[in-house]
Structures are given as C-alpha cells and as structure tokens.
Structure I
Amino acid sequence: MPSLLGQTFFQLSIFLRALSSPVAFGALAVVERAGKVVLVRHSYATGWYLPGGGVHRGELPQKAVLRELEEELGLTWASEPEFVGIFTRKTWLATNVITLFRVREARFTFQPNLEVREIVLADPASPPPGTSSGVCRRLAELSGKGPQSSFW
C-alpha cells in the first residue's frame, strides 16, 4: 500500500504537469453554403476564423461543434458533421487539440452576439484578408491545393 507521502507527491506531480503542459480541446467546422464557407470575426480576436469552440468535459466533439454553431451562428439545422481530422497547435504555454468537421449543408439565422460580431460567406479558394493562417491551410487542404499537415 503506497504511503500518504507517496500519494501526495504523485498527485502534486500530476498537478504540476497539468500546469506546465495544459491542453485545450476544441471542435471547429468548415460550414459550406452555395460553394462558399462561413468565416466568423470574434469580439476578442482580429481576423477571420472558422466557427467552433471548446469541447466540454464528457461531450462528443461532433455534438460540441453543433452546439458551437448554434451559439455562434444561430444554427437551426445542419447535415451530419463529417470528420476531417485532428490537428495540434501550440500557443504560449498551452497546446490546442482541434477536431475539424465539414458541414456541407446548414441553415442559420445569424445575429451579432457577445462572441461573434460578424460573419462572411467566403470563397474557399480566396479567403478574405485577415483570415488566420491555420484556416487558410485547412481550406487549401480541403480543396486539394495544399499539402496535408497535422499542425494547425
């Protein structure tokens, strides 16, 4: 039976490891509509991004992406999200693990909100200026015009 001191040390080491290497799990979507893709402008960041956000504890990523689309875009209906891939991105001290889905059909009634100020239906082959580099890479990959990468 491990000692109390040993158990405490083990728990402390797990805690310190989590602090030194935090991981955030997210789910994003390429939402398609009439040959265009939906990009969002957040209230807390500059540029254009794919809609989506964090996956809650115990939540399936495909459910999380639909929840996020409802919150950000006012999603009222969507085709089943198709899994595209899992990507990683290191930002500051954290690592983001991102699941990407493709939603080929969606209906939504967007209203600017606290998180998303604006949306645009963009040509995936020519996203607007200010589109994040990770989004540009994913759009190029999906169109077959860019090399595959596991890094966001």
Structure II
Amino acid sequence: MDFRELDLAIYREKDIFERRNAANEAKKALLERFKAKPAADDPAVLARQAERKAILEARAIREAEKARLKQERLAREAAEKAEREAAAEAARLEAEAKAREEAALREADENERIARLLADEAERKAKRDARYAARKQRVGRTPPGFSAR
C-alpha cells in the first residue's frame, strides 16, 4: 500500500453500514466495560475506598492544622497589635507628662520674670517717690546764698 492508497483510505467516506457497525461495537464495548466493573465487596474496590477515606482524613487533619495555625497567627498578631498600642499609649502619656512638665517650667519662668519686672518697677517707683518727697521738702526752704524777702 503506497501513500496514495493510504490517503484514499483515510479520506474515503464511510457508508451507513460501516457507521452502524462502528456504533454497535462502541455500545458493546461500553456494555463490556460496565459488566467488567468489580462488585462492591471486591478487595480492589475496598482498597480504593480505604485509600480515599485515608486521603479525606488526612485532608481533614491538614485543614484542622491549617485552621489552628491561622488562629495562632491571628492571636499572635492581635497580641502584637495590643502590645504596640500599649507602647504607643505609654509613649503618648509620657509625651503628655513631659509637655505638662515643660509647660509648668515655662509658666514658672514667666512668673519669675513677671515678679522681677514688678520688683524692678516697684524699686524704680520707690526711688522716684523718694526724689519727689525730697523735692517737696526742699520747696519751702531757700537755697543757701539766697535771701528770703
């Protein structure tokens, strides 16, 4: 058989009888495969069922372990988050205390400066009043070298 005959055999259309026979053979093959199916109490079937059951149990164990690890991770992350928040709150409280302390120091410095200013002004006023009193005292007196008329 050369290539031309092979080509013709491949592309030759099948008639109705060949198609019907091919369909019947396919049906028979399906029926034989179904009949050849082992019974439920066959050791091979029982072994496959046991294997599937073992696989499902192993999968369930893996999923439970995965869920447990996820819960542990979530708990650990929550604890870390709470720790970070507590540290941030402590830092905030410390910063507020430091700010209050600095504000108190600034207020004390400001009060001290105001007190010094008031003391200086009181001292200047006392000197001014002393000069004024001395001048008042001198008004009724004549300076030396002048005669009173």
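Comparing Cα Rg over 2.2 N^0.38 Å across structures I, II, the highest figure is found for II.
Comparison across structures I, II (criterion: distance in nm of label points 7 Å out along Cα→Cβ at positions 96 and 128) gives the highest value for II. Identify the structure, out of I, II, from whose coordinates distance in nm of label points 7 Å out along Cα→Cβ at positions 56 and 104 was calculated to give 3.0. Label of the source structure: I.
For which of the structures I, II does the calculation of helix-only ellipticity at 222 nm (-39500 (n - 2.57) for each DSSP H run of 4 or more, over all residues; to 500) return -31500? Label of the originating structure: II.
Since every read-out is calculated from the coordinates, none of them should be taken as a lab result. If you're wondering where the values come from, they're calculated on a predicted model, not measured in any experiment. Cβ atoms are built from the backbone, for glycine too; each structure is taken alone.
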